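The following blocks contain the structures, represented as structure tokens.
Bear in mind that the values in this text are calculations on the coordinates, not laboratory data. Here the structure is a predicted model, which is why all the values come from computation and not from measurement. Cβ atoms are built from the backbone, for glycine too; each structure is taken alone.
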Structure I
Amino acid sequence: MSHEEKTIRYQIFFRESEFMFDHTVALRDDKFEHEPTQSEIPDWCRLEYKQCPNCTLSPIWHKTCPLAVRLIPFVNMPECNSYDEVDATVTMENKTVVSETSAQEAFSSLLGLVMATSGCPHTSFFKPMAWYHQPFSTPDETMYRVCTTYLFSNFLHKKGRQMTVSFDMLKTIYKNIHMINVHIASRIHSYSKTDSAVNAIVLLDLITKDLPIAVDEDLTELKKLFDSHKNLFG
């Protein structure tokens, strides 16, 4: 059986130092995960080293943290700052996206993709979004994509049964992601020569904490988008 494959390449050029960070995430539609690129695994990647309290993996079967292993290239970067100006180019099969931004924003976009496809059980919800990756999404765009992904998943898995439109499970997903962000940042903080990787995780975590609050409200801004749909559902 043949599998569809996708590659998403990030090239992040630091204007001042002229350093280029080049990272490709290759995915297949069997697991929607990408393989780690490093052969040598440092000690801080051991599963039991600062293991997340909500981790569902056992060190008996998993010697290393799947997410930590995939973050090795980010920890081994030359020294740089999260506020450094960069030119980021994201190349996909059908398009190329270019952004003049900060290192923190560029790495936040890339790390979101890496985390979603790392094999960490708690990030697996985001695999469909990663397959249809949208670089440099704003918080509003992310909220739209997350909510529609969640509701469509609800529809697919409860088809034929009564659907209950509740965001409780989504809030639980984000609560788990927040815990992962905190502990992953702690893992790499002492080993990284650069603050951009850690700060990118912090930036992702801001969205993680904001989204459950947003879905607790009435989602007025999102509702406006669907005013033309009123007649579709009576």
Structure II
Amino acid sequence: MRKVIIAGNWKMFKTQSETIEFLQGFLPQLDTTPDDRDIVLCAPFTDLGTLSRNLHGSRIQIGAQNVHWAESGAFTGEISTAMLVELSVRYVIIGHSERRQFFGETDETVNQRLKAAQKAGLIPILCVGESKQQRDAGETESVIFQQLEKGLVGIDQQNLVIAYEPIWAIGTGDTCASDEANRVIGLIRKQLSNPNITIQYGGSVKPDNIDEIMMQPEIDGALVGGASLNPQDFAKLVNYGKI
């Protein structure tokens, strides 16, 4: 049985005080959230302690946005798995397109981060997806399949989430048509040894399209950017399907 996971990726937004303000507006809206879905907040490193202190007893799980592959060392600006585990972090995003585009992330470093996360008992959310140029050139499948082939070497597929994020739909307002997202995610699933991996869709997910997205048979959740920053909007997303 595939688990439904709705995860918010706050990117480089929210101070600690803004995090507390968000929780005050968000938590009361989860009283009737169906039990069939997990809720994750992937926050900046500076907010993880605040989340850890304020989410005891709640149904929200904490996620980080990146992690280094070394247990410790001279890696200025990086964060280790032990630092995340100490803060009750459960999930960690790895290989997001913004890390690949702006910070030199490669399929090889993605693989190292995935291995480190799993070794520490964290659940990685592996991001894959194509650019507009690659899609226009008909390379969507080959690009994603290569990301999977290189990224998943030696990875336990029983302890993994995958997020399909077409780069051209991230933060642009353009959403990949739900049936097309479903098609690509179905192709991703066929490349895996574990067909029960949760595969999310990410890319301009909003309250007005979440129901259609989640009706697709291959889509098991969403990795949400901008709409996760507003407690009312994110509550609508995690409560999708409710009248």
*Thinking of I, II, which structure, once distance in nm of label points 7 Å out along Cα→Cβ at positions 88 and 168 is computed, gives back 4.2?*
II
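Which one of I, II has helix-only ellipticity at 222 nm (-39500 (n - 2.57) for each DSSP H run of 4 or more, over all residues; to 500), as calculated from the coordinates, equal to -10000?
II
Which structure, out of I, II, was distance in nm of label points 7 Å out along Cα→Cβ at positions 152 and 200 derived from, given a value of 2.5? It would help to have the intermediate numbers written out before the result.
Details: I: 2.5; II: 1.8.
It traces back to I.
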*asked:* Given 1.00 as the derived value for FRET efficiency 1/(1 + (r/R0)^6) of positions 184 and 224 (r between Cβ atoms, R0 = 35 Å, to 0.05), which of the supplied structures I, II does it correspond to?
replied: II
*Figure out for me which of the structures I, II the number 25, 23, 16 belongs to, where semi-axes √(5λ) of the Cα gyration tensor in Å was derived from the coordinates.*
II
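Using the calculated result 1.5 for distance in nm of label points 7 Å out along Cα→Cβ at positions 8 and 136, pick out the matching structure from I, II. If you can, show how the numbers build up before the last one.
Working: I: 1.5; II: 3.5.
Working through the options, I get structure I.
Can you spot which of I, II the value 15.0 was calculated from, given it is mean count of other Cβ atoms within 10 Å over residues 48-55?
Values: I: 15.0; II: 17.8.
That value comes from structure I.
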